[in-house]
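No lab work stands behind these numbers, since they all come straight from the coordinates. A quick note: this is a predicted structure, and the numbers were derived from the prediction, not measured. Cβ atoms are built from the backbone, for glycine too; each structure is taken alone.
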Structure P
């Protein structure tokens, strides 16, 4: 297990290097001169060539690109992601303040997805081709076809404007996170239910389940205690990748529901052409996604003995 984990960690080093390179190149290939943008944000409507040249030297933009990348990466490793063009605030400080909001939203969405996705998948597999199964499969197909932003607006109209049960925006208790979490989780919830059903039916068709069924073991024990532990591995992988993807996919929910997370921060950075903020967002979300992927790989190793045996019997 230790050897497998070390191999996974070493294989992620080139991925992290690629993420850092992509984040750096965002500020290089993006339209506009960062020096001119920084001066215009500072209150200068029309900067002279001398002022732009001085700002470029101050920002290190006159250096070769490899030197700029090495300097930027060195500062990023120290926790210095630069300063925002629009606010002048250190990007790392802004992301650290907003990241807990996104993580909280991701935790609520993950909780809903795990509970209802796996539960509906179990019910669908246990009552295959019956009314319950047909209803769950039909609902999953409908949910997967709904755009997230449309569902968010529909929930605001129903639960906030008409029924006045939930707030439309802000960071408060669980009520303020419910609609954004549902917006983020419903599509993956349907996917998790379908994957759980498929994996369970595959396991229930194997010899050990057929033998257990022939011995008269109850359906609950057969599905939950015998088949589910073996069928849960692909579902765990799906949910782990989903949790990492929430950090980059929460933009719509945070924007519609006015949540001050890193997703809305990235939208503001794009709108204001705030390249340091956008670079920091890409770097941090990429790093977190890689860490979550590593955790999921190790968890799959624990759950599936075949990985520890290299795929052998």
Structure Q
């Protein structure tokens, strides 16, 4: 009888161990994420990292570098995955970092991301509806904030993918003599733009969604998206640039997870998670607005992640279920 008890206990222990292994397929594996040093991108990255932890993975301290270097880190093997790769905008970075031979774009974490140029609604209603309108020096001068006679465009951070598009389009559309592309710390530049719009001054700026700016300057209410004269993207970039009847000049995009091929092959649970994880773009913008309103330290962002998971528990648990099934 004693032998039976020992055998039964051993069987139960092995069964529990097997169930644990199925529940935590990433146990014993440390994964190396890379993120941009942009507070508004931490949320979606940490949702994915939280799910990986629930699958048993250990998350190393993320490297923080800009998008081009983030792709290089994955391509060279210095990181395993990057959660904020814009499918079209960052495609050149993806290819320059080794492309599909060493890494893969997986899933569509956030769908329907927009980029483009906007002006205050008063200027739009007065007839400034196309970026090409700024070829007229008289139009451009109305948007001059520093007295040089050229329109001031609140633009893109140096080194970001949007920089290549804006610089290309300013030349392509013949706008170098009438528009100054102001670059630097985006939040500082856009804060000045928002203040000028609130004072009733004409403004011209670049932005993207998901991002908090479109909650502060609401398209259709405070500002309007501009069309561009025609589609002209930098070499290697493609995609549909039309949105609600306007040619925005940037491809309507999806934010994807880029991961190393060897990592995906060795970690089918993580690979499946990357494939099925999805966050609604409006949820990201709402979280970004919380950051803009002052909830911007690391603990705050972790609370945003926990709140989102609680509100989307069935969906989140569905990701984990599919990931665990893929590991069997």
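Given a value of 0.05 for FRET efficiency 1/(1 + (r/R0)^6) of positions 94 and 134 (r between Cβ atoms, R0 = 30 Å, to 0.05), point me to the structure among P, Q it was derived from.
Computed on structure P.
Here distance in nm of label points 7 Å out along Cα→Cβ at positions 46 and 102 has been calculated and equals 3.9, so which of P, Q was it run on?
P
Using mean projected area of the Cα convex hull in nm², single out the structure from P, Q with the greatest value.
P
Work out which structure the value -0.60, -0.90, -1.37 belongs to, where log10 I(q)/I(0) by the Debye sum over Cα atoms at q = 0.09, 0.14, 0.22 Å⁻¹, for residues 30-173 alone was derived from one of P, Q.
The read-out comes from structure P.
Quick check on the output: 21.5 is mean count of other Cβ atoms within 10 Å over residues 70-77, derived from one of P, Q. Which one produced it?
That value comes from structure Q.
Work out the source of 0.05 here, i.e. which of P, Q gives that when FRET efficiency 1/(1 + (r/R0)^6) of positions 22 and 182 (r between Cβ atoms, R0 = 35 Å, to 0.05) is computed.
Q
For which of P, Q does helix-only ellipticity at 222 nm (-39500 (n - 2.57) for each DSSP H run of 4 or more, over all residues; to 500), calculated from the coordinates, equal -24500?
P
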